[in-house]
Structure I
Amino acid sequence: MSEWEEIAASGGEGLLETVKYVAAGLSVGLAALGPGVGEGYAAGKAAAGIARQPAEAGQTLRTMLIGQAISETSGIFGLVIAFLLIATDPESITNWAMGSAMLAAGLCMGLSAVGSAVGAGLVAGEAVSGIARMPESRSRVTLAMLISQALSQNGAILGFVVTILLLGATQTVGIDSTDWAGLLPPMAAFLGAGIAMGAGASGPSVGIGYVGAEACAGIARNLKDSALIQRTMFIGSAVASSTSIYSLVVALLLWSIGGRM
């Protein structure tokens, strides 16, 4: 019998420790994509705005930094989860159901962070552009930016919650490591939960960011109708976020199913 056949027959115990490292890489690697794009977009818009309105360089730069900091939030979530995964005791990972829960956690956090950061970056970019174009709209545009960025982070927060549940689920599976017939259903359930929440949170967050970006641009162009624009932004963001709630419900159901097996 070859070495790989011996590992498979033993339940792959010699490979289980590697799962947490792959999961950590997925978490922080995917979570870094969104902030890079979102913050770069905001900085590009700020540079263009300052070139157009140098007198407002100070306020434009401050608004850009605030927007970039919020866009960075989801990346920090991914970093925290990566640290938790790396610090996990290898001996606590006793079978592939637990390993799958860890992989699902990395996917969930990483994927959900992408959309939130991109959405927040879109908002910040249009906010700094609007302020540079119309300095008197500064307070209203900044308020709309902060609200919309907070809404766009909901996806990453939901992803973070499901990720923590998946990490906790690794302690609830007591199936023998060689019982592949018993391991496959919870493995699929945990991976399904991570994909459902990760992918399901990313799209709505980008959509919310687009709504907020257009609202900031609209307020800067038409300050007297800012209240109407903000109400439209709230309604649009609420509808856009509805599918992330669907994903949360399905993810929780799959997590529950996996933990009971």
Structure II
Amino acid sequence: MKIVIALKQVPARDSLWQVDQSANWISEDGLSFEVNEPDAYALEEGLDLKAKHGGEVVVLCAGPARAAQAIREALAKGADRAIHVEHDRLEALDPLQVAGLLADAVKPEAPDLILAGLQSDDLGYGQTGVILAELLGLPHATIVMGVEKIDSGIRVKRELENGWFQHVEMPLPALVTVQSGIKRLRYATLMGIKQAKTKEVHRVAGNSPDAGRMQVRRVYAPERTKRAQLFSGNPKDAAAKLVERLRREARVL
């Protein structure tokens, strides 16, 4: 069973973010980077499936040279090899273009299953995985909390609303996008870190398409304001005024 994990490197959550000079993205000066959290859970699910059923886990990552750090981390945890689609300005592309880069790189692999995170922690579009499935002509499922191998393919557990779940059987090959928190993440062992240095990383030059149909025009920090309003009169009248403001202006009642 060949399993491909679509993985992305994103700025660490505890980094101090600053808007760059173009005002349409963040400055990378002083930033630290990490594996996108939903993608880390997709990797964990793929490694568990490999442990149960055998096969190979291949990491697929698009990004600049620094993304090699995320790839090596995945290899250290147990992935067998990786494909690095090199592109210096991934944030300038829309989800369709990113999915196109990934599709071109993964087609020769002909995987049985592609696992991707539900969305990225930096942009959060939640579209790249399902668009990739459409480009490859694969059945797909989203918000997956578990994958089970069965004779006819796989059975996935999807998270719905209000604590409800849906169980769906799918043929292979297929693609699923994985929700965070489906299981406990493993740590890379010292032996795994050493072995990662010798594992294959195939580098592919990502093409540079024209600007996407969707563009980020401006990135800015929300304005912080503090306002206090005092209601005069007796307590009964003041309470009535407060309820009216909460209902008409704040719309929380």
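Rule-based calculations on the coordinates, nothing more; no lab input. From a predicted model like this one, the values you see are computed outputs, not experimental measurements. Cβ atoms are built from the backbone, for glycine too; each structure is taken alone.
Between structures I, II, where is mean projected area of the Cα convex hull in nm² highest?
Values: I: 14.3; II: 18.4.
Comparing I, II, the top value of mean projected area of the Cα convex hull in nm² belongs to II.
One of I, II was used to compute helix-only ellipticity at 222 nm (-39500 (n - 2.57) for each DSSP H run of 4 or more, over all residues; to 500), and the result was -8000. Which label is that? Mind showing how you got there, number by number?
On the way: I: -29500; II: -8000.
Going through each structure in turn, the value belongs to II.
Which structure, out of I, II, was distance in nm of label points 7 Å out along Cα→Cβ at positions 190 and 206 calculated from, if the result is 2.9? Could the numbers behind the result be given before it?
Numbers: I: 2.9; II: 3.6.
Going through each structure in turn, the value belongs to I.
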Say we calculate mean count of other Cβ atoms within 10 Å over residues 54-61 for every structure; which of I, II gives the highest result?
II
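Supply the structure label, taken from I, II, corresponding to FRET efficiency 1/(1 + (r/R0)^6) of positions 86 and 134 (r between Cβ atoms, R0 = 41 Å, to 0.05) with the calculated value 0.30. Before the final figure, lay out the partial values.
Values: I: 0.30; II: 0.95.
The structure behind it is I.
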